[in-house]
1. With relative contact order in percent (Cα under 8 Å, 6 or more apart) computed per structure, which member of P, Q shows the largest figure?
2. One of P, Q was used to compute helix-only ellipticity at 222 nm (-39500 (n - 2.57) for each DSSP H run of 4 or more, over all residues; to 500), and the answer was -27500. Which one was it?
3. Taking 4.5 as the value of distance in nm of label points 7 Å out along Cα→Cβ at positions 157 and 389 derived from one of the structures shown (P, Q), identify that structure.
4. Can you rank P, Q by distance in nm of label points 7 Å out along Cα→Cβ at positions 93 and 205 and just name the one with the largest value?
5. From P, Q, which structure was semi-axes √(5λ) of the Cα gyration tensor in Å, for residues 37-324 alone = 28, 26, 22 calculated on?
Structure P
């Protein structure tokens, strides 16, 4: 009778979800909507900030209308969001001065090269845990200030604000009362010092961004403010549980102990390892804040693999080796092994730990006995070997050993792939049966902030549907397969 609920906004690159989560940690309602992807020219990606907020309002009102019996029992709204995407808007009118520049956008590549050539890379990395790259927010803001007429002058006069998507939504939902962000989103901007937990004056000078534009930085479980938009069909509830989407998934996967890790499989794969304390690395992994909870922050390392799920899509759509993913799984599983065939998916070069941008994809070890099943199996196996490359790199750089890998995303439905992942890593692979992990992570943090749950320990006691794969391969075979993968890689390196 006293059930309480959390309303979650999950604002992603492709659209917006509104979800209601109960005190058992179950999603009891959801509404989704999309927004346009804007491509002004090759390599540029933008979103309309007004459209994004309208999609949020529409999702909130749709879920409120269809859940009228429980909407008054919703005690907080939480936000999880696409990370590095950034907006600049007018402090008085709330009008964006330009579209949101999306994390995928590469327009500032030459600017990043210039800053690296000036010798700033080591300093930026030591302060932020990141590398100077168009992926992150700072150069996007600088581009807006430098290229949109009159904007830099307005910013220097204190008339403009900046923020990632969470900041924009907070500002709009509270009718301009709150200009804030959480520590996880701040840690992806290239402007936030993850050692001091403050915006860094030296970084602001490097990127030439006025400090007056920046939001206040708070912990993920803080109460940020209250809903003020009268067009929303919900009570004026508090906002808590603000966190970037990848970190939210890490929290939802309950990676609360050093060395626990999650991998999210999509077009590429994000491997994130909870390190608890700050761990430095210089080999292409990035250090971020995992979350801010109970007045302190925890840290994580992240490795991005560009091509994983896209390998399966390429084999299906471009090579037409199979008609559906179930067929791919059965064809791969019918073989005892890969027959010595290795597929190296260097479609856009090789990242960590090889860093060879000019290397191109190749298939090695083909013999007259090779058939399409060997190619399919080699493609699936390449996903696993790339994950192992990243996890080994984390261990080499930091001595943090991954004890188990929690996984989510489309490719996790492939049982052959998941078993092979467990075999090659030599650890448990735990597949989540819940698809909305980022939303759940945000709900958990907001729920702790609002005292719906008392602690991480209580979150750990909530229902957690999952399937576990355990390694069956012996150590000698595991090492042989991985050695052959490394040989295939080195045979193609340029």
Structure Q
């Protein structure tokens, strides 16, 4: 099976997972907002956000463990996989202890003295916070298992586990609606229980499937730990910046505007997460191949995959983004019983920001594959972290909450240009080729669908016009992608695939 064929197959698996998880997740959000109420829902989001801020270490180690395991697989030396797995496991246990320490010191201090919530909610906030720490610790320890499964490209396993988890989450929401006691605490307990299921399943899978690779073998040489920790140290800057953009923003909004606008921001983040997963399904499938091809010294194939991943991640993101941008108000009214203030503009700005960011989707994977990430992470992290002080100043002078997302959109544009320069320096990437094969086609497709934003104003929105407009936008977009976004070889492959599909339908 060729790399691109495997990439498409894995993308389809992740896409199916995305559709199910997204549908269940958005349905769950609708009911849980109603079940908890706007204030408690906002409180849960901001308290959980504090844990996510501390757990950026976990995200860093996911990327680190995966990178080193995939690199070892690419060299064909599977004995190195066991070494990396065990080093990662020791580091993750230490990080879990660090998260517990930070949570019970800095986290509790922040909640008691700075978190903005309704009177009498301190005990609830601490209860939710400590359960969130527990679920975070469980997730941290499972990182080596997730890294191995991803590096082995067993995306069907990941899809099954995530779908199972989302179904359990929906069940939790239904139970909360029937519960008559403290719903916030009840919800936190059940969410923690469900959060422990994926780590357990990943642990059992690797123990059964890859017994030799995960056999305990304590590594005593310090230089082996220092290499991985050195890589993770620079990656940590990217983790801090990412958390600063999302969870730091939630804390700023809480500080200036309270939990009601945290609910708006939480709803918008849920929609944004679902939208971004459409593009990440392809990028997630491409990352193992980019790393393995680079470690196997196949630089030309690596760069082809970077271009392919960036271009089609953007196109995939446009599929859900376009209907959402066109019909935000109608979708929110259909989805939620009560729409918190500023939710619409939060969602639209987040989606636009995601589109800009996704244009360079394949670049971080290529840089990570080289291991030379120091200056890449420093430059991008500094730019991203400038958003928080800038937003703080704007809030101080009376700017509305959504100005924060204008700030991050400007930063995303700056990051876009900085990435090109850094990629050229690190792996001598042909920027002109990237512009020709990816960026020009992305921009052309985006311009081709822009008339839809004028057409939408010609009709009064009803459920029937919404369905018709969604179908029109998707068909229009797919046509634009085929005409302006694909090169000749990709059009030939797409044409053959469509013919085979039509032939099967007719035959059946």
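Just so it is clear, none of the values below were taken in a lab; they were calculated from the coordinates. In this text the structure is predicted, and so the values were computed from the model without any measurement. Cβ atoms are built from the backbone, for glycine too; each structure is taken alone.
1. On the way: P: 15; Q: 20.
Going through P, Q one by one, relative contact order in percent (Cα under 8 Å, 6 or more apart) is largest in Q.
2. On the way: P: -10000; Q: -27500.
Working through the options, I get structure Q.
3. The value was obtained from structure Q.
4. P
5. Of the options listed, only P reproduces it.
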